[in-house]
1. helix-only ellipticity at 222 nm (-39500 (n - 2.57) for each DSSP H run of 4 or more, over all residues; to 500) was computed and gave -11500; which structure, 1, 2, did it come from?
2. As an exercise: semi-axes √(5λ) of the Cα gyration tensor in Å, calculated from one structure in 1, 2, equals 20, 17, 10. Which structure is it?
3. Here distance in nm of label points 7 Å out along Cα→Cβ at positions 13 and 37 was calculated and came to 0.2; which of the structures 1, 2 was it taken from?
4. As an exercise: relative contact order in percent (Cα under 8 Å, 6 or more apart), calculated from one structure in 1, 2, equals 44. Which structure is it?
Structure 1
Amino acid sequence: MRVIVVDDDALIRDSLTMLLELEADFEVIGVGDNGQEAFALCQKEQPDLVLMDIRMPVMDGV
């Protein structure tokens with residue numbers, strides 16, 4: 001499953017990415033720190049799953 005991880009907290013973002021990369025079924029194809037980056041990544045990469053924080057600067061995850 002192709003996954004994008006988006007969170008403005010680098011510790012959370014990096015931890016989720018590291019945990020997902022340990023699983024054979026998940027491939028982290030992109031990371032971002034706000035909703036605007038998430039939107040651009042989704043258009044470019046066409047992920048199967050997006051793990052996103054709800055409250056972020058620039059553009060939130062809702």
Structure 2
Amino acid sequence: MSVTTATPIKAFVLRDFKDATTEESFSAKDTPDLEAGRFENFRAAGLVRKATAREAKPAA
């Protein structure tokens with residue numbers, strides 16, 4: 001049996017929010033890596049979108 005891991009999605013946080021399930025806090029303009037399911041839930045709620053290439057680059 002092989003275990004596959006999905007590639008995380010680089011998200012762009014649109015506004016500050018706290019995940020009610022995990023109580024993890026996110027700040028506007030952050031670019032966290034999210035599992036696909038979490039990303040889709042947050043996207044559907046209008047909290048995140050996919051980060052652009054420029055946004056996804058680490059700050060210098």
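All of the numbers you see were taken from the coordinates with simple rules; none came from a lab. These numbers come from a predicted model, not from an experiment. Cβ atoms are built from the backbone, for glycine too; each structure is taken alone.
1. Value -11500 for helix-only ellipticity at 222 nm (-39500 (n - 2.57) for each DSSP H run of 4 or more, over all residues; to 500) corresponds to 1 out of 1, 2.
2. Derived from 2, not from the others.
3. Going through each structure in turn, the value belongs to 1.
4. Working through the options, I get structure 1.
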